[in-house]
Structures are given as structure tokens and as C-alpha cells.
Structure P
Amino acid sequence: MRKILTLAFVFLTLLGTVKAQSQKTYLDTLVAKALQNNPQLKSASQYALAQRQRVNQVSSWDPPQVGIEFYQTPISSFPNPLKDGMETDYSIQQMFPFPGKLSAMGNAAENNASMYQSQFKALERKIIKDVKTAYYEYYLVERKISLNKENQELLRNFIEIANKQYQVGMGKQPDIIRAQTELSTLINEGINLNKEKVSVVAMLNTLLNKPVNSYLKDITEIYSDIPKWTFEQLSNLSYESRNELKAMNYNIEMNKSELHASKLEYYPDIMARLMYKNMIGTSNDFWSAMIGISIPLAPWSQSKFTSKVEENELNIKSAEEQYANMKNMVSYDVQDALVKIESNRNLVELYKDTSIPQAQQTLESTTAAYQTGKTEFLMLIDAYRMLLMIKLDYYMAVMNFMDSQAALEQAVGLTIPEITEKLK
């Protein structure tokens, strides 16, 4: 007999493991669909790609200018400027920025593009967190509905027991009415839970960019444990991996490149022009060349460039303070997620190993006592309500435990398997 029970326990354990693995695969599928189809992500991706196109725009020379001029052309020749004209000049000119200006602006644009790419990656992490949160909420409402159905069946059994007790003179009619009232409450709660399920499904489908009423598989199990990491292990890892910090670091580098570019504005740009003069009616054509420079430090234009330098210096300081603040927020996010993981893990273990078995045993013994007339029906209802409350708290703790894991992934900027691999 003991061997049979042992084999049965092993079978149920393996079955639970298979179900948990199946649910994890389903969640991974939903996450992949969200990353592929979510319109907010698509928009962010396209915008990041658009910013990348600015690099060539700001690091390329201005186009050359080609011109033709007509000299001493009689009014009577209009609209043909070549008729009876004395001279036609053909020219081409090009502006040459001071060496280093274009590369500095290109570096600024490159860092700007990388910043938006990191922001896109951060949004990916947020979408993953939102999908998992909605998925775990879907699990909770599914468990509530399932528990509600179980309790409705349990109350029907109570009504049957109360009827039998009343028929043999050991029970009271108010006991039957009380049980029927409890059943009616459960039926009403079941209706509301199904409405809640519709709302949760709609939220999850919205993240997947699917019709809000699209079918989703039922979820029976989501629980999976993780190692007990410390804040010291994860904090430095989060500083390296968190995409928001990467984006802010790129923002600092962008402002530094813009500062370098603005300082180079103190140096003059060069403009060169080459001209060919066609002297009509003679064989004495000419050519000419011109080189000019801009004067940035002219008294009436100097403040334009000095103010730009000061602006960029202040932008760097602001970006560095934003980075420091975000680093503090990342530390808080990691610590908060770790605290929630540990507290919810303890709750899950407490409910699963202690509270639920005890409440189940209490209900069974109270039911037996009521059937033999040794206790009141109110005690049976109290035992039932206690078991119901503890089971609801257990499912809530499981949901919060898994959601805190998703929060940890977002806080660190890596998935649980990636964190495990990094900390080996």
C-alpha cells in the first residue's frame, strides 16, 4: 500500500511539473507575440530606426551650389538671356565646415540614436512585464472561478446534509436557509468573476494586439521558484543591464558631443567658389576663384556661440543628475522586488504546507461533528469560510510571487534565466 501511495505521489508531482512547464511555454508564446505585434513597440522601433537616419544627415557636407549669371543682357532680348548678351558666367561653390565639426555632430546623432534604441529595449522589458502581470491576473481570476465552482458544490452538499439533519430532527430549518443564502452569494460572485475574467482577457489581448475577445487557454499553474539572490548580487548587474541607464548614459555622451561641436563653432567655415567667364563674341574667356571664411567671433554674433556652449554644459550636468537619480531608482526597484519575492515565497509555503491542510482538516472534522449533532451549523459555515479565505489568499500569494519575479526582471533588465547564467 505504501509503495502505491509513493508511486501516486511521484506521478502527481511529475504531472504538476509537466503542467507548469506547459504553462511556461504558453506564457513565452504570448510574450513573443506581444514583442512581435504590439503597436506601441512597433512605433518605438520605427522611431529608433528613424533617429539612426539622422547620423548621415548631420555628418555630410552641404550640397554644392551651381549657378549661371548673365551680364549686360539687353532688355529687348527678354525672355532669351543668351541673345545679344555680352558675358555669361558659370560657377560652382562649396561650403567646407571646419575639420571635426561634422564628426562631432555625427557622434551626437549616433549617441542620440543609441539612446532611443535603448529606450526601445526598455519598453520591450515593460511590455514583457505588463504581459506577465496580465497573465498572472488571468491565472488568479481563473483560480477564483474554479474555487467558486468547488465551493458551490460544497454548499450544495451542506444543504443536503442540513436537510437530512432536519428530517431526522437533529437540525434546524434556519441552517438550510443559511446554506442556501451562502450558495446564492457564491452564484452571484461567480457571475461577477466571469465579468472580471472578460476584462482581464481584454487587457491581455490588447497587449498582444489581438481582438479583445480572442480566446485564451485556461491557466492551471504558474508557480516556479527562483534562487534566493541578494541585493549585492543584483545591484551591480542591474547597473550594467538596465536599458534606462544605458539610454541616459548615451544621453550624457550625446550632450558631450554637442558641447564639443558647439566649441568647434568658434572656428570658421570655409567657402570656395570657382567661376568660368564666357565673354560673348571674343576668344578671351576668363576663370576666377574665390575663398571666403565665416567670422563666428564677430561682436554681433559671438553671443550666439558662447550661449550654445553654456547651454550644452548645463545639459551635461542635467543629464548626469538624471542618470544618478535613475541609478537610485534602479537600486530601489531591485530591493523592492527582492523583498516582495521573499515575503510572497514565505506566504506561498505557509499557505500550501500549513494553513490549507489545517483549514481542510478543520472543515472535515467540523462536517463530521455536525452530522453527528456535536456542533452547530454556524461552526460548519465558519470552517468553510476560513478554508475559502485561505485558498484565495494562497492563489493571491502565488500571483504576487510570480509578478514580483517579473518586476525583478524589469528592475535588473534581464530575464530570470539570464540572471541565473550571469551569476554562475
Structure Q
Amino acid sequence: MAERIFKRKAYQKMLNWKAESAGKSALLVEGARRVGKSTLVKHFAEQEYESYILIDFANLLPEVKELIETSLANLNYLFMRLQLIYNVTLKERKSVIIFDEVQLQPLARQAIKYLVKDGRYDYIETGSLISIRKNVQNIVIPSEEDRIQMFPMDYEEFREALGDTATIPLLRNFIQHPEPLGDGINRNLMRDFRLYMLVGGMPQAVEAYLNTNNLQSVDIVKRKILKLYSEDLYKLDSSEKLRALFWAIPSQLSRNTSRFQSTTVIENVKQYQMQDFLETLRESMIVNIAYNSADPNVGLALSADRTRYKMYLADTGLFVTLAYWDKDFTENVIYQKLWADKLDTNLGYIYENIAAQMFRAAGYELFYHTFSDGNNHNYEVDFLLSHGNKLVPVEVKSSGYNTHKSLDEFCRKFSSRIGNRYLIYTKDLRRDQETIMLPVYMTGLI
């Protein structure tokens, strides 16, 4: 069966790069493994160029490996040999050369500077764990490189994959002028959204669902992806500490504490080592990290406390599988309870994970804030976004429970800095005075 080509928003970004760059820069598409980078880039090359060559550095032909290592200084010879090896005719300004998984061949990435300057062809790179220092420590990173990031399929892409192109555009109208959708419509939309939470946005998992209509088949695909990530982390750190941090994400979130408590996962690690582990995980794009903002303001990164953070999986579908990794599919209570809309309160952190995923896909960096009122009352705002010169605080509930004490106290404390404020929950869209009560499926539209 041929691989499905899903509609991805990154395609438009690639079109913009092609038009604006006009050969003056290469494009680097960054993202975790299995988010669909290679498939999309190949499809883009087929649709937007007269010919292309895709060099896969994960499965490199021996003659191409030798060519890259010995002939980058002689571009006429390089291009002639590549056309012969791949049986492709390259056409000046009408062809593209793709370096797939380019982080595995630092020399090729370094050569981008000279290839772009030559100007005959366009160049697109894809990479996973692309900016890990050990991959680039001995090369000069090219400045002639534009970057875009790819994430797991967002909810709009997921709905379109299922043949629904109407829902999300309609919801955009509702969020512009918040009015209730109606309880019946909300129930149906929540049912559809819970499917997205269970399947996730990894293209292979979505394809498995479309092919089989069976969540157990989807779970098998997700387990393969998680094993791949685990193997990648072991290659980067054979001490197992990096892998331990990754596998601890569900249990850490289930504690409902104000931060990821790394010392309960790995011991005897110095602060600089922990920061290095976190940076590696962040750069891998298999996790999303939210940092505590010590003094919330529109420049959230300026007040970020890098020692206090929460960690989420980049894909909630993978999170559902990882949380019950040691159980058989039939014993994974998240599948059963989420699908039946009977998720226990202690499993509510799944909604926090999906909110983090949707905010990242929408282009936001993640921050949160904890504070005390001095009377032993501790509060936490789950996510802080910035819009213009105002903060947009967001509280996430795992049910229709609609109190928002933390949000209210935060907005009182920082009243001059606040723009819109949102409570994300499972019930219908409505307003509660200044707070917009937003069904979770609309999170990505904020």
C-alpha cells in the first residue's frame, strides 16, 4: 500500500521559502523522527520542481558516501556523479537536492554555504536531533540556512486527514466572537477530539488508524516509535540518565507538582549536567518543556527559571502509550476511560499534555507561573502566552469543572499586564465575566 500524503501546514512555509529565497539560502526542516519530514519534503520536491535528488544519510550508498567525503570542493564533478548514481537529470534553477537526516553527515551540512553560493540548484535539509552539539562541534554551521520546525500533526491536520475540512474553520469564527456552540454539538466535538488524543499526530499512527479503524493497531505503531526514540537517547547517553528522564514524564506529571523533580529520577547529577540533558531533550523535539517564569511579563524568556520546569511529550498519542508502557493494550485504562469520557481526576494531566502540544504547534514557547498569597495558599497558572504587550494566562481543567481560582488570583496580582484570559476545559464555549471558558479542542486557536 502506497504511503499516504497528508496535508501539512509546513508545505506552505516551504512554498514561502522557495519564493522568497530564490536560491539564496537552503531550507532546514527540523523535527523529531517520524513526524513526517522526509515524506513532506519528497512530496514538495515532486510537486514544485522538475527533478530532484534525495540523499538519505541514514541509508547512504557507499559511492555517495565517498563522493561527499572527497569531492565537495569540485562541484562540477560532484553534480555529474550524483546524476549518474541516481539516474536523474538536474536542471539549473529547476531542481532541488535533498539532504535527508543531514545531521548524520556534518560535512554535507557544512558544504551548504558553498552549494548555495554556486546557485545552480535549491537545497533542502531534514534533521532530527539536528543541533546536538556533538553532531556539529567540528563544523561551521552555515548562515545561508533558513529553518522551519515540524511538529506532530495538529488537530486541524488530523481532522483533514479524516476528511473533515469544515470543523476548524468554523471554530475559528466562534473564538473570534465567543458564543456557545450548544451542548449537543460540544459533546460530538469532544468525542472527535478524544480520538485525536488517543491516536495522536504521528503520521504513521494516523495512517494505521485510517487503514484499520483499530486503536490496538495504532498502539503497536506508537510503541515502535517510542522504542526508536529510546534507542536514539541511548546512543546520545549510554549512562541511561537521558532515557530515564524521558520515560519518567508520565509519572512526574501524575504527581501534580509544580515542577519536574529530576532528583527523584536520576541521582548525583550536577546542575550543568542536568541542563545539558534538558537541552538535548528539548533539541530532539520529542518533548515539550515549559519553564517557570519568575516575573511574568511579555518577555517571558527573560524571566524564565531554567531550574524549574515541567516536561511533556511532544505527542499526546505517544504519551497515552508511554504512560502504560508495561501493560498490554487492553489494560491501558487511559484508552478505555478517555474514550468513554470517564477519565479519573488523577489522569487529568493528559489534558495538560495536549494543551502543551497544541500551543507548541501554534508556535508558542511554553511558560508557567507558581505563586503564593502569603497565607499558605499556593497557585499555579498552567501556561503563559504573550500577545502584543499583554500576557495571556491559561488554566487547564480535565473536566467541566469551571472554577478558576488560580487564574483569578494571578490576574489580580498582575492586572496591568493581562490581556485575554482562558480556562480550557471540556464543556461548551462561554464567558465567565472576563474569563473565556474554552473547550479543549479550540486550544490551538488561541
Structure R
Amino acid sequence: MSKRLLFSLLILTVGVVLLSGCFSDSIVDKVKNDVALPNDVADWNFIVYLDADNNLESYAIADMNEMEVIGSDSNINILVLIDRISGYDSSNGNWTGARLYRVTKDPNNSSTIVSQLITNYGELDMSDPQTLTDFIIDCQTLYPSNKTALTMWNHGDGIYPRNDKGICWDDTTGGSAWDCLTGDEVASALADARAVTGKKIDVLNMDACLMQFLEIAYEWRSEVDYLVGSQETVPGNGNYYTGPLDILQDNPSISAWNFAKALVDEYADYYTNTSTTYSAMSLGTSFNTLMTSFSNFATAMYNTSDLNAVDRARRYTTSFTYNEYLDLYMFAGNIASRSSDSNAVNKANALRTAISNANIYHRETRSYINNAYGLSIFLPNSSEWSYYSGQDQYVTFPLSVDTDWDDFVIRYAD
């Protein structure tokens, strides 16, 4: 279990306060005495789980500086948990460990972090889901807000090697492929935080590579209203935070959906000279309709006799870094145009319609324009499947359990 971030969980039910956790009441009092806390509820908390305990450390410092161009105000709290490591960036005192900051404006736009230090924890394990849970709870408890945008910042690798390789490797506390936040761990961390705060995350922004999968969206659907991320790898600079924070500051009453779309627009506008993808999607009613169509499509694919058409469709579908990471809309279109199986064709067309009607806002740059549509799916060949076929790997995804897609994958890959 990770160290508690700020203080023990406060669960309020009908006037009864239950305390649990590792930090003592004296630490609670010390935090409250040392830090000036707001009296009013903000419109937004923009909170960043900035895991720089790896080779991305210098980019993390740059992103902090981008946030300091805007800074927090009475309407918006920009709260960052940043964990650093030695050996990559020696600036700003070359400290290591984890610190929580309330980002404040740097009038000089310098490379020095000038934000308000809330607390210095020492080393935290950013790959421990309890650390993520504590971060969300403590931000909302110390700085109450009507809406929350959570950015998860680190390497991302989509669906590998377990049910979701996920994001947030912490090199100080572990060096294996498993030392990260997997998709199921993120889901449980978000659920545990919601059990205390009573609130879902309004916008979850994945500043990490290869995370905009249907499998991942389905796993997090109960904990997040809008999911933002990339089908493809994200350049080292990641999000340019000054742009979306400027929008949030100018219009703190902006809806969660419009802010999710603003994140996509700012990303695409920043990377006009690079081939990128970025999309936002609702995980509400339109997503449920999309999943119904996908489930029907998965069953049709599992039952199809025209596997040659699957080969052809897969070959002509855009993939992202790995051949098995496919654009779902394009794959369904290629099935519709190439399969001799009328049921598969009908279900593929229905899925394309459902994707078009879903709240998926996507923008692509350069080579991905008209070649990607905001949502990926996993479909490996036989050699690729060997990396995912363990009993605790792809078949354990909720999407695999609840649809026939994994059965189709196994049939096709075998």
C-alpha cells in the first residue's frame, strides 16, 4: 500500500465521520494550518497525476512551466502530483520523490517551478492504484470543485502484456513491465475515490501513448463521463497545457464535453507538423448504444465463415505502432466492403453508424487525416496473439467477458 497523500479518508454519511488511513490527525492539522485553503467551491479542478519517475522527467518540468503560464485562480485549481527521479533532469534543485503543488502563475514564464508547494511526501509509488485514489480524494477534499479533469501523464502502451499494460511506470519502485497502473487497477482506483467523494471524474485525459481503445473505455465507463486520448503514440512534449488551461480560465463555466473537445483541438493545433491522433468520447448513453452495436458485430465476426475477408480488411485498416492496434471504424468499413457474409456486412454497417452517431470528437494531423476515426480495437494475427494469450491477459478484459470479441480473436488468430 502506498503512503497516504494528505490525510486519512473522510467519509461523511448522515453526519457520521469515519476515519481510516495511515496519516495521523496531527498531520491533517498541520496541512490545514500550513496551507491556505479556499473557502468557496471552484468551478474546476484540473488535476495532473504527473509520473516523472522515469526517463520523461525533463518533459514533466516543461509541462509544469506550461501550466504556470496560466496558474490557478478562484475559479480553477491546477493541482499536480509530480514524482521525480535522479539522472535525467537536474533543474529546480534536482530533488527526487513526490510533491503536490497548487500551480500558480509565473509572471516571468521562467523554467523554474514557482508554484505553491502543498506537501513533500518523499518517495511514492505512482504505479500503486492507492496512490491515484488518494490523490483524487485529497484534491477534492482540500480544494472542492464542481467539475474535475484528471490527466494521467506517463508512458502508455495500450493492451499489453496483461489485460491492460496501461500507464504510469515508476522506475524507483519497480522495473518490470508489470510495474505500472493496469486498466483494471485504474478502474478500481477511480471507483474507490468515487466511493469517498461521491463524484465521478468529468474528464479523464490520457497524456500517454496508445490509450484510446474501446477495451479501455468500456472498462472505465462507470467512473468517467468523457475520455480523451490518442490512438497513436504521443510525441515527447505531450499535451501543451497552456492552451487548454487558458480556455478553462477564460470560460470556467465551460461544460465537461466542450472542455474535452477543447483538449482535442489544442492538441491537434499544436502538432500540425506531426502525424498525430487525438479524440474525446462520451461514456454515457451514446456509448451504451455503440456497445450494443459492437457486441452484435463481435458475434457476427465470431460466426463468420469468410475469414479471408478479415485478412483483407485487417491489411487495409490503419494500425497504430503495433499491427494489432486497429482503427475500429475503418476495420468495420473494410469488412462491409469486402466480406461475402451478409450478416457480417450488416452488422459492420450498423457499427459504423453507431460510431458516427456516438459522441466521438476526433482530429488527426498529416498522414492520419481521413485515416483514423478516434477509437481503436485489438485484433492480432497468430504470432502477435502469443503475447496476449495468457489466462490473465486479454481474455480477462470486461469487454472480452461481456462480448464475443475475444472468442473471435482466438478463432482468427489460431
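Values in this text are rule-based calculations from the coordinates and carry no lab data. Quick caveat: nothing in here was measured; it's all calculated off a predicted structure. Cβ atoms are built from the backbone, for glycine too; each structure is taken alone.
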Which structure, out of P, Q, R, was Cα extents along the principal axes in Å, for residues 167-302 alone calculated from, if the result is 134, 51, 33? P
Distance in nm of label points 7 Å out along Cα→Cβ at positions 71 and 151 gets 10.0 when computed on, of labels P, Q, R, structure P
